[in-house]
Structure P
Amino acid sequence: MVPADPGGGGLMRADLLTDPVDGLDEALAAVDGFDRVLAAGVLRPRPDQAAGLLALAAAVAGSPLAARVAEAAEKTAAGIGDEGHLTALAAARCALLGSVHDALTARIDGATGRDRTAFPATAPGAPQAANLLAAARAWLADLARAGWQGIDHDLVAGAAPVVSAMLPNPALRRLATLLDGFAAELAASCPGATLERVPLRRWADLWSRALVLTVPGAADAPPAEAVTGRLLPLGIDLQEHATAVQAQVHAVLEPADGGTPRLVRASVSVPKPDTVVGTGVWQLLRPHTALLAAVGEGRSMELTDMPATAGGDLLWSEEHARPGAPADAFGTARVVLATAEAAATAPLDRHPTAIAVPVLLEGYTARQDGDALEFVLAGQPLAVDTDRIPAAGPLTPEAVAASAACIGLLRWDAGRYLLQPIAVETTVRKKAVALHAGAWAGSTTDKLGVKAEKAATDAVAVLRERAGRLLRK
């Protein structure tokens, strides 16, 4: 279904992506049952809520969490659960989704024939302010008691002083940012009693992760290591929100010491006005890293002592990088992607939505039904998520459907594996071309890109001028 030689970079066992995963449905059913409990609140649990709590406890009965979670489920079902009990339930939910993540990732590793590193032991972090963690835990417990259908502006506003006190402390900034964004989503949905639809999985994800992060030491991580070598970009995953945008570069690092190539990521994030969309986001991102320019120009980067986390994220610093020689992403994918080692996922990041594994596909046929597109590989269908293709680049769903080769991120959503294209090889006007989602990251000479770039430049310039005028006043 893809190049069969040892250097080929594609999926070699598509059947592993369609075979059922043992225990997956049961684990997700337990999570869904607990999420419904949070929707109604645990102040006075109903019989169906008690059943959801006990099912969560049963799902982790064979784990080290068993006794603690069983007690928490029993007490909470009786309406007398405290903050510690709710924290144990949140930890059980995170553990279940972590097990789902591990099972799905193991299938991908089997399909690609890729090895994955083990996550190293964590190192104790800086002491955290226990009073602020307790305050955050109390607010999250109040949310659980009220439930999503019982939230109001007064309850949600309780997060504001906690976030303000946490933000100046770097050790608490991750939790503060999470609480701030979560509170903003809840505030926009108040009062909860009028909600026609509750995002059960999303809000329970945010709540449970935040609650686990209030446990001292939960955010501790292994120290960053310094890596040196050649960085070969594969493509950019552009993630856009109304008030923020992030460009995440997926790449292969070839260590200077000749060690095994490894998959890494490098990200840059900036706030943005909600009026800046499409190509305009590159205007905001470009000043922050030369890496985007290198990706847009099809170049490698030479790294010297670049800090990197155990989870495969480069803590990008310009002083540790310089532009290298030209590097074609498809050449990289065909030669070294299959042999690159994947990094282990940090414990708190083990969640199905965090799965994004670079793969190269060739030898497929595209099959379209309306807006739904899938690639058929060795008789096995793989859904293509064209909704994730950003408007800020030349890559289009039509180009993906007509492609002969594709670099994409293998994800999992709504009970199935999906492919998010980030680059394709296709034919345009009888000429073979490569189209990249991040091709306009540095600049562009493409006619459509130049036109969009000019409009974006004018819009960003107006916003900057207005911002400067406000600051002068």
Structure Q
Amino acid sequence: MRRKTKLFLLLGVSSGIYACKEEVQIDTPSITSYQTAEVAYMGDSIPVDITINGEYPINTIKATFFQNDQQIAESIVPANKAGIYSNKLLVPFIKDIADGPAEIQLMVKNKNFNYTTVIVPIQVTRPKFPYLTLKTAYGDYKMEPVVGEPYEYAVTEAFPNTKLNALIEAPAYGKNGNSFLFGGASISAYATNKDSIPFQIVRAPGSTFTVSFDTRSFEAAPFLKPSFGGIEFPNFANNIAVIEAEFKQNQPIGLDGIVDIANWWINPSFLSSNGDGTYKFRAIDGKYRITADQALKYFKIEPMEGNALANFDPVSKTGGVWVNGGIGDSDGSALKERFGIPSMAANPSLWNPEKNVAMAPLGNGIYQIKLIANQTLFLSNVSGSTAGIAFYQNSRSLDNYFALNLVQTLYGSPGQPTSAGGSARFELKTSSGNLSKGAPIISTGSNRSLGANRTYVFTLDTKVSPAAVTITLE
């Protein structure tokens, strides 16, 4: 009762206040008439005419397109007073939506936020174009309808290149139709001139092949399946696909079927560029796990022994050597993300053994990893902040670490092999702030800049004890 009494008192006060304000207007606008198309094709811009009545200033007229209770387009008509307004509403071209009824919701709202809506039924149909145009750098090609396939179009030509970046142009269809482009790595309508479809096929340049496109499913061909060194990846699940296969040292590696491969990070420890879009496999002959990560955009390459990741064999000096890192011998004020592949920012290791990184086994007990300052390794130009890396014999453990002897470091900037070049860029330290306490680490020098984007090569010789570490600039 006490809460109800207070509420009634508040309502009474509010009523008294508003009773004193004679200028307050409460008015709901109305839609007195409207006119639009009763049927439309996807891709149309249909006219919408609407007459608004209301004493209070108008704020917004909005036309919203719904199909199967899903909003798929919206158009705003600027308005400030009652009257007649005209605009056009785009009927979007969307894949996999069937022909059928849809709705346009017309809403008018005034500046007092009162509003009125009207639902207008409309029938929507996917157009069957007489042709499409394949637009390439080599010219335009007419794509004809495929017999028996109501929405599929194709063209067969001796195209000049088997990598064919192209857009597909749809002509205006019907009296309200628009010409527009299909494009993009994930094909969509209304693409821009810069957003081409990366068609690709394995065939001699100048030989005949067919390019096809379905305007209902947005499926197109030909595309190469993602592959590494000619071995196709299975379907991606949660942005990850894995192959496990034998590779040979110096084997040429092609990276095909990755439409945005130019944005991927290529592991310099395992792959060196041939300068023609292919790479050379640097590691020794053996079985490797190749993990393609579409989210991080890189290939994680790891040596295997049988069906498992390889651990180091101290007798034969073969198998896997693994690197981890993070904060070195000094925490300081810099961010904790100081080592990581493909970048310390996107995928920091943070001394987590599940993120051990494989070194490339080069043979004869020699292992190598290449790190790039300010990308995969902390630049180390913040006073009191260092990065450290350590070397391990187990694929997913920080327990079995290598004893180290730093036989060559770099001094000064950009880096010389002798101390005459200035202060050391790297030092042999003992870890203190990570999971493998007591492990010898290679730590960057405090307040010693490594120089942004310089590549540092860490070479580990496991034939000697303690293992010898040499650091050079590439």
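Values in this text are rule-based calculations from the coordinates and carry no lab data. All values reported here derive from a predicted model rather than from experimental measurement. Cβ atoms are built from the backbone, for glycine too; each structure is taken alone.
Figures for the structure shown
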| read-out | value |
| --- | --- |
| Given 60, 37, 19 for semi-axes √(5λ) of the Cα gyration tensor in Å, calculated: source structure among P, Q | Q |
| Structure responsible for 1.1, with distance in nm of label points 7 Å out along Cα→Cβ at positions 63 and 79 calculated and labels P, Q on offer | Q |
| Read-out distance in nm of label points 7 Å out along Cα→Cβ at positions 87 and 399, computed value 6.7, structure in P, Q | Q |
| Distance in nm of label points 7 Å out along Cα→Cβ at positions 167 and 383 derived as 3.8 - corresponding label from P, Q | P |
| Origin of the value -12500, where helix-only ellipticity at 222 nm (-39500 (n - 2.57) for each DSSP H run of 4 or more, over all residues; to 500) was derived from one of P, Q | P |
| Structure with the greatest value (metric relative contact order in percent (Cα under 8 Å, 6 or more apart), set P, Q) | P |
